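Take a look at the structures below.
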Structure 1
Amino acid sequence: MKALIISYSQDLLQAISSVLKVRWPDLCLVHANDAMESPEIIQREQPDVVMFHFSEQSEEAPPMNRFDIISQIHSLSSVPLIIVSQGNDVMDKVKALEMGADDWVSPSSIPMEFIAKVNALLRRSYRNKHGVSFFLNDKLSINYATRQVHISGKSVKLTPIQYKLLCHLAENQGRVCSSTELLQHVWGPNYSDEKELLKLGVYRLRSKIEEEPSSPKIIFNERGIGYIIRASASAE
């Protein structure tokens, strides 16, 4: 397994390396001090996972630049991206996830929990690369191999978080996915109670894939439970 760590902190680099080698003894670790160079390094090294250190003490990458870097990374690659930060600013977390980060973890998190999160992201990444296409009544189509989404034959550009949300609903077509399940699967286990975050995510996704977002024909709401893509896309 090859991991890229974007951080100026040698202590964090050593700590993450030690944790990952418990699960992946043959770990190949690539290090980037300058976050601005990370897109080029990702293209050259093709890592399996990227960990980007958001440090409050760092002056080399102001907050806006950090989010721009996240966006650049995901415009070039579908590699899983984890933000490592002690920060607790909810808006920073939301923005990082919306821009393309797959999770936000604390450097002080329990080692086995950290390993489990990395492993889960790697499994999702593998499934998306080797999956099959999904079709819904000639309206919605998802190509899991290329991550392309079409509505009535027209290409739709989704953010990584929107794509993950849509895919999970599509893969569970005909079954109501609870709010907790969607939050844990798409945003991560630390977001189980962030119901407003899910509502906002569904609202933004509907605005891109529904002809009339206020009267959805693809993603339906089961009040008090969660959301579902039904076997039939016609409204009831």
Structure 2
Amino acid sequence: MRIALTLDRDVPEDNDYLRALLEAGARREEIVVLRPGDPIGGEFDGIVIGGGDDVDPALYGRDVLPGAGVKVNAGRDSIDFSVFEEAWRARVPALGICRGLQVMNVARGGTLIQDLPSESPSEITHQRRKKPNRRDHAVTVRAGTRLSEIAGAPQIDVNSRHHQAVEHPAADFVVNATAPDGVIEGLEARDGRWLVAVQWHPENLHGDPASRRLFREFVEQVRKRNGNSGPTG
């Protein structure tokens, strides 16, 4: 079993993404960390696209807005979109986190809000400093979605570290969560394949039941696809 985890160069080797996957039952040797410039090297049974810099607006047909604070990373765009497009083609389980949600949306034809404070002012501050286990606002989870089964509640409290968000969701996706101000906080595949993407950082919510179930279900689906139905730990 091989899981691709895409991250920025400055994310330490010992990080919360790995911790969450290991707690969910994956083994360290099953996780391939991919950073900008790394060779992809083969197929994967599941992918996790983690957080990071902004998606280049050119990829959804826009110019960078002056003063929007957009910071792009061409190397990260290259590896994320390559990994995701192959995963989509092969229908492997996919988990998107923060930037990962945005990558998936753009890859399938959706667009982004480049800067929430300037383009869509709100009483909610979506870009907060990182602090483990802090909850910044609630999200409403749409009934009947895969995320609602995982969350086990119609509303959950999440952290928030983003200044961009989904503008128009790609046709392949269903919105599964929204913030109180209407900002889209989650997407999942319309056709039933296992693809869940969230705008918050569940890997930082240590011990949170919904976050643990999200990673555990992802790992279980990857192992099931790989043909190994054994326990995930």
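What follows draws every value from the coordinates through simple rules; no lab data is involved. Remember, predicted model here, so these are calculated numbers, not experimental data. Cβ atoms are built from the backbone, for glycine too; each structure is taken alone.
Before moving on, here are some points about what is shown:
- Structure responsible for 34, 31, 23, with Cα extents along the principal axes in Å, for residues 25-120 alone calculated and labels 1, 2 on offer: 1
- Origin of the value 13, where relative contact order in percent (Cα under 8 Å, 6 or more apart) was derived from one of 1, 2: 1
- Entry that produces 33, 18, 17 once semi-axes √(5λ) of the Cα gyration tensor in Å is calculated, selected from 1, 2: 1
- Given -13000 for helix-only ellipticity at 222 nm (-39500 (n - 2.57) for each DSSP H run of 4 or more, over all residues; to 500), calculated: source structure among 1, 2: 1
- With Cα extents along the principal axes in Å, for residues 1-48 alone derived as 28, 25, 15, matching label from 1, 2: 2
- Structure (1, 2) behind the derived value 21.2 of mean count of other Cβ atoms within 10 Å over residues 89-96: 2
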